[in-house]
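In structure tokens below, several structures.
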Structure I
Amino acid sequence: MKHLLIFCAVFFVSFVSFSQDKWKSAVTIGSSYYKGNVNNLDLRGEFNVTRKDKMLETSLFGKAIYGKAEKVKNNEEYLGGLKFDLFPQSRLSPFLAGSYFENKFKGYEYQVSGLLGAKWVFFRDSATFDGKKMLSSDFSISAAGQYDYEKYAGKDSTKQKVRVSIRPKFKQRIGQYAYFEHITFVKLNVEKTDDYSIETSTSITVQLIKYLNLKVSHEYDYVNIPPLSTVKKEDHAFITSIIFSF
């Protein structure tokens, strides 16, 4: 699966090089302090490649996290995926997405997911700064059906789960060079209602110079039934990152 994700990334980067006027990319490098299943400082890197027009928005994304304490690895996480949004500028936007996740320290040998759903924009407004029109505020809710194929660390068996998910998202610009953003992502197993998880992300992003931003954020993950008995239900991450946009 890793080789497939690498291939997709190379394909997208190659394609972007021939159509740079239609694509936007961002690379994030940062560090985070974890508290929960992992208690340490670690390094992280992320990328996002997006093409957007009135008909379709296509996004390829990936994330890697690595941590070590006293010469012993105590965190290693990989996430990658591809997402398609139909009519992204409309109030109602259907989407299709697939992702791959692994983190043995959180109990997952791997998790392969597919989502089909739609986003409804309740409110969207813009403001003008120095003659340039910018998004000033945005509030939306996404709902989806999700299929997960999971293998847990140290176990030979696999599990298949069908979940429903809801994701409210709020974004508010603070002046010309900064914005606040909050996302809550709730997932519920349709066959076992006490098997649910909650993920939240709260951040402030400030533009330092053109193409360079500073982002400070807090992420909270809660899993009511962890994949392994040795895995804690809660994780906190306090993150500082530099984002290169081009």
Structure II
Amino acid sequence: MYYFSNKPTLTESEALDFYTALVSKYNNNDSPHLDCPSDSETLYGDDTLGWLTEFFREFPNEVYVLENSKTILQFATGREVTHYISERDWTGYEYFITNPARDFLWRIWHEETIDACGMALDWLRQRKMKFFELLRSTQENVLLSAIQVAAWGRAIELSGVIQSTPSRDQQFTMMFLNCNNIDWRQHGSEPSQGKLRVKQVYFGMQYRGLFEEPFFSLRADRFSMSFTYEQVTVSTD
């Protein structure tokens, strides 16, 4: 029995009307289902709940969780939503999170694939683009050539190149200091040309009780890593 198992829901008629309006706003085809968001950003990884927790932590207004087109749960605040989804086992399920005004839409699949639309898309792009802003690059074509760990594992240095033009690669080094909660996972295919292509990056905040820490995650060709840190410095040639 889940803590929020008795949450209020919209009536079936209200739910169908709301779902239809949501499809009309966010779908880019004629499908009657929310299966093809028109303008969205997709992220992959097992820290989906972390992104949702940050987005909803200070969201004081009512939020809906759509388990299907006929079942829409109502939550008084975003914080209630994160409690609920953290208690559920969503393996094999697809669900959606939005608000009554349909200002944003989160689409979550297996808790490892997440699509952001509307206001959620704007928020997510700000988190993702910080990496490239720090590198002073508008081209999201970054290759890692080296990863070094120092200070007994508390400092992590990423080195690589930004393929900004065909004729010139810009070298960069990014150093994270006083790192904690380091997670490293290997996966994927062989790197090309001896370098790892950066596929996904994320700067955010991780909350632990009353405290919050800067949080960074990176996904490349063969691995993903994440950690909290106190300071980051960047140098480019």
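Values in this text are rule-based calculations from the coordinates and carry no lab data. Treat the numbers as computed from the prediction; the structure is a model and nothing was measured. Cβ atoms are built from the backbone, for glycine too; each structure is taken alone.
Out of I, II, choose the structure whose coordinates give helix-only ellipticity at 222 nm (-39500 (n - 2.57) for each DSSP H run of 4 or more, over all residues; to 500) equal to -2500 when calculated. Answer for the origin of the read-out: I.
Using distance in nm of label points 7 Å out along Cα→Cβ at positions 64 and 168 for the comparison, can you identify which of I, II gives the largest number?
II
To test your reading of the models, identify which of I, II gives 1.26 for Cα Rg over 2.2 N^0.38 Å, for residues 24-87 alone when calculated. Only one of I, II returns 1.26 for Cα Rg over 2.2 N^0.38 Å, for residues 24-87 alone, namely II.
Taking Cα Rg over 2.2 N^0.38 Å, for residues 120-215 alone as the quantity of interest, name the structure among I, II where it is greatest. Display every interim value, and only then the final one.
Numbers: I: 1.50; II: 1.19.
Max of Cα Rg over 2.2 N^0.38 Å, for residues 120-215 alone: I.
Tell me which structure, out of I, II, gives 7, 26, 39, 22, 5, 0 once P(r) over Cα pairs in 10 Å bins from 0, in percent is calculated. Answer by label: I.
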